[in-house]
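Next come the structures, one after another.
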Structure P
Amino acid sequence: MDFFESFGDGVVRFGKEIGGQAKEAAGTAKLKLELRSKKEDLAKAYAALGKRYYEEHKEEGGETIQRVKELLKEVEDLRSEIAEKKGAEVCGNCGAYVLRGQKYCGSCGEKMDLVFYDGEVVDLNQ
C-alpha cells in the first residue's frame, strides 16, 4: 500500500470517528434539552400544587402561609404603585395594566368594572 492510500484510509477513519462523536454530542444535547424541559414542567406542577394547597389552607395560618400572604400583599402594592405611575389600573380579571378611562382590558377583553385597588378587587359601578 502506498502512502496516499494509507493517508486516505486514515482520513476516512478520522471522518467516521468525528462523525460518530458529533452524533453522540447531538444526542446528548437533545437529552439535556428534554431534561431541562421536564424540570421546568415539574417546577410548574409544584407551583400549581403549592398554590392549590395555599388556597385550601390559607385560613389555617402557619409560618409559610403567613409569608405567602405577606409576599402577595407586597406584590400587589408594587403592581398598584406601577399602575399609578403609568396612569393605569390593574385589570381585576387578568392583572394587566389598563390605562385609566379604558372601558375594556386590552389583554383579556374584560369590561373594566372590576379593578385591583389596595389589594382588593373593587367594583367601579358601585
Structure Q
Amino acid sequence: MNKKLVKYLIATVLLAGIVLFSAWYWYGIFTPYNAYTAKRDISKGNIQILYYGEMNPNQKLVDRIAIQYGFQYKRVDDCTVNGVLINGVKRYNDVVYDYLDRTKGKNWDKEFRHQIEMILNMDR
C-alpha cells in the first residue's frame, strides 16, 4: 500500500468515527429514544412524552390528565442518566411536542399544566 492510500483510509475512518459519535451523542441515534423512534411511535398511535429522574409524587394525576390530551407520560430512567439519554429524550420530545402542537393547538401544554395546577390547588 502506498502512503497516500493509507492516509486516505485513516482520514476516512476518523471522519466516519466523528460522524457516528456525533449522531450517537447529540442526536441519540443509537439509543431507544430519538427523533426517529418518536416519529415511528406517533405513526403507530403511541404518543408519549418521556421524562427521567425522580418519580413525580402526583404522577397518577398527571397520567389521568395526559390521557385526556391523547398521550402518556413515560419515565425512562431514574437519576442515573447520561448525556446521551438526555439528548435522545430531548429530540424525542421535540418531535412529540411538535405533533401535539399541530393536533391539539399551540396552547395545549399551558392548558394541560393549568388543569393539573387547579386540581392540586383543590386538594390543599
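Brief remarks on what is shown
- Winner on relative contact order in percent (Cα under 8 Å, 6 or more apart) once structures P, Q are ranked, highest first: Q
- Here P(r) over Cα pairs in 10 Å bins from 0, in percent was derived from just one of the structures P, Q, and that gives 12, 32, 28, 13, 8, 5, 2, 0; the source is Q.
- Entry that produces 3.7 once distance in nm of label points 7 Å out along Cα→Cβ at positions 32 and 88 is calculated, selected from P, Q: P
- A value of 0.85 for FRET efficiency 1/(1 + (r/R0)^6) of positions 16 and 80 (r between Cβ atoms, R0 = 41 Å, to 0.05), calculated from one of P, Q, originates in structure Q.
- Origin of the derived value 15.1 (mean count of other Cβ atoms within 10 Å over residues 48-55; candidates P, Q): Q
Read the figures in this text as sums done on the coordinates, not as results from a lab. Please read all numbers here as calculations on a predicted model, not as lab measurements. Cβ atoms are built from the backbone, for glycine too; each structure is taken alone.
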